[in-house]
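Engineer: Down below are the structures I want you to see.
Each value in this text was obtained by applying a stated rule to the coordinates, not by laboratory testing. Just so you know, these numbers come straight off a predicted model, no measurement behind them. Cβ atoms are built from the backbone, for glycine too; each structure is taken alone.
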Structure P
Amino acid sequence: MAEHGLLDRGLLGLSQSASALSRRVGTAAAWLYPLLVGVLVLNVGLRYGLGRGFIELEELQWHLFAAAFLLGFAYTYAEDEHVRVDLLHARLSPRAQAWIELLGCLLLLFPFSAFVTVSAWDFFATSWALGERSPMPSGLPARYVIKFVLFAALALLSLQALGTAARSALVLRGHDPDAGEARRAAATGTVT
């Protein structure tokens, strides 16, 4: 891509940076699932083994699940593992797919996710200002933490939408945005 212009390098940088960040966050968030299973096992064991339930463990379960799920949005989109409703997508040429992806990102996904990201920030900021905590006496403190995760996940999805749009624009400009990654993987012996 070195022989191409500044625009192409910028698009490639945006695409690769957004995808790399989404992959790092998604991979880290995946470790919340084993933690969630541990909390579930502990809670069930305490409830049925000792006859004692803990509100904080129940709340921790939904916080962990929500965080893992939300932080996986952008990862799933970066890996192109999301559910597609478009039955024709696989039958279209790469150029037609790129047009659909570009228009979908710029006209639907990014505006929606950006709007919801701004709303999520307000949701978090209000919770932070109030020092919101669980309404249950023994519940978790700092309810604003999970509300910040919502904001962060949506902001990352917005960034990934722009990265995917940049990747699609590169395809439409006649470039293979994956060529550099494939060359690096071949040189280092890694699988992408």
Structure Q
Amino acid sequence: MRKTVAIVLADGYEEIEVVVPADVLRRLGHEVLLVALDDSPPAGAHGIAVGTDCALDALDAASLDALVLPGGMPGAENLRNSQKLVSLVREMHGAGKIVSAICAAPIVLAEAGIMTGKVCTGYPMALVKNALSDASYTGNNAEVDGNIVTGKGPGAAFDFTVKVAEALGDSPKARQLMKEMFASLAK
């Protein structure tokens, strides 16, 4: 079943953590909205421009099935500093919808107050570990705890995205897609 996923970008986003989830989730048949935090086009941390479909103000939590927050610096801090986004995270989490964050972006989930006692991962830096001090940080590539999905960083983008896809009900399709995408590495 086709789901609607919003990936929110702020200045300083990690490009891989935007493109991999957008590409894989679209290949799985989902509607993926690339969302700017505000009305200005966000700049990637490494100078790669990614176009957006709309601004955060245009989102309605009721029409979304999942939220994906990429990391990057200062992207994750910019996301965390948006009270509109923090409120959207709380609303979606409270409604049992998928909220996910990778790299430094779990600091947004912590700011929303939804990480206490949760098993999670994120980029292994003081900013992230301090924000997640009330959670159980594993350092694994990806973790799922209820409707929260977290990922470690750019190198874990595929593992993280598969967990998001599985949370959306795409387990067999996602595994098959990864097998096809990584077929050349198996040789």
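Engineer: Tell me which of P, Q gives -9500 when you compute helix-only ellipticity at 222 nm (-39500 (n - 2.57) for each DSSP H run of 4 or more, over all residues; to 500).
Structural biologist: Working: P: -24000; Q: -9500.
Checking each candidate, the match is Q.
Engineer: Rank structures P, Q by distance in nm of label points 7 Å out along Cα→Cβ at positions 12 and 132 and report only the one at the top, that is, the highest.
Structural biologist: Values: P: 4.4; Q: 1.9.
The structure with the largest value is P.
Engineer: While we're looking at this one, here's another question. When mean count of other Cβ atoms within 10 Å over residues 20-27 is calculated, the result is 19.4; to which of the structures P, Q does this value belong? Provide the component values of the computation, followed by the final result.
Structural biologist: Values: P: 16.6; Q: 19.4.
Label of the source structure: Q.
Engineer: Now for a separate question. Could you figure out which one of P, Q the value 1, 7, 12, 15, 15, 13, 11, 8, 6, 5, 3, 1, 0, 0 for P(r) over Cα pairs in 5 Å bins from 0, in percent was computed from? Please list the in-between numbers first.
Structural biologist: On the way: P: 1, 7, 12, 15, 15, 13, 11, 8, 6, 5, 3, 1, 0, 0; Q: 1, 9, 19, 23, 22, 15, 7, 2, 1, 0.
Among P, Q, the structure yielding 1, 7, 12, 15, 15, 13, 11, 8, 6, 5, 3, 1, 0, 0 for P(r) over Cα pairs in 5 Å bins from 0, in percent is P.
Engineer: Given that distance in nm of label points 7 Å out along Cα→Cβ at positions 28 and 156, derived from a single structure, equals 0.7, which label among P, Q identifies that structure? Don't skip to the answer; put the middle values down first.
Structural biologist: On the way: P: 0.7; Q: 1.7.
Traced to structure P.
Engineer: Thinking of P, Q, which structure, once relative contact order in percent (Cα under 8 Å, 6 or more apart) is computed, gives back 31?
Structural biologist: Traced to structure P.
Engineer: Quick one: distance in nm of label points 7 Å out along Cα→Cβ at positions 36 and 60 came out at 1.6 when computed from one of P, Q, so which one is it? Walk me through the numbers before you get to the answer.
Structural biologist: Details: P: 1.6; Q: 2.2.
Comparing all candidates, it corresponds to P.
Engineer: For structures P, Q, which has the highest computed value of distance in nm of label points 7 Å out along Cα→Cβ at positions 108 and 172?
Structural biologist: Values: P: 1.5; Q: 3.3.
Ranking P, Q on distance in nm of label points 7 Å out along Cα→Cβ at positions 108 and 172, first place is Q.
Engineer: Right, next: Identify which of structures P, Q gives the largest calculated value of mean count of other Cβ atoms within 10 Å over residues 44-51.
Structural biologist: Working: P: 10.4; Q: 13.4.
Evaluating mean count of other Cβ atoms within 10 Å over residues 44-51 on every structure, the highest lands on Q.
Engineer: Let me ask something else about it. Given a value of 0.95 for FRET efficiency 1/(1 + (r/R0)^6) of positions 76 and 124 (r between Cβ atoms, R0 = 25 Å, to 0.05), point me to the structure among P, Q it was derived from.
Structural biologist: Q
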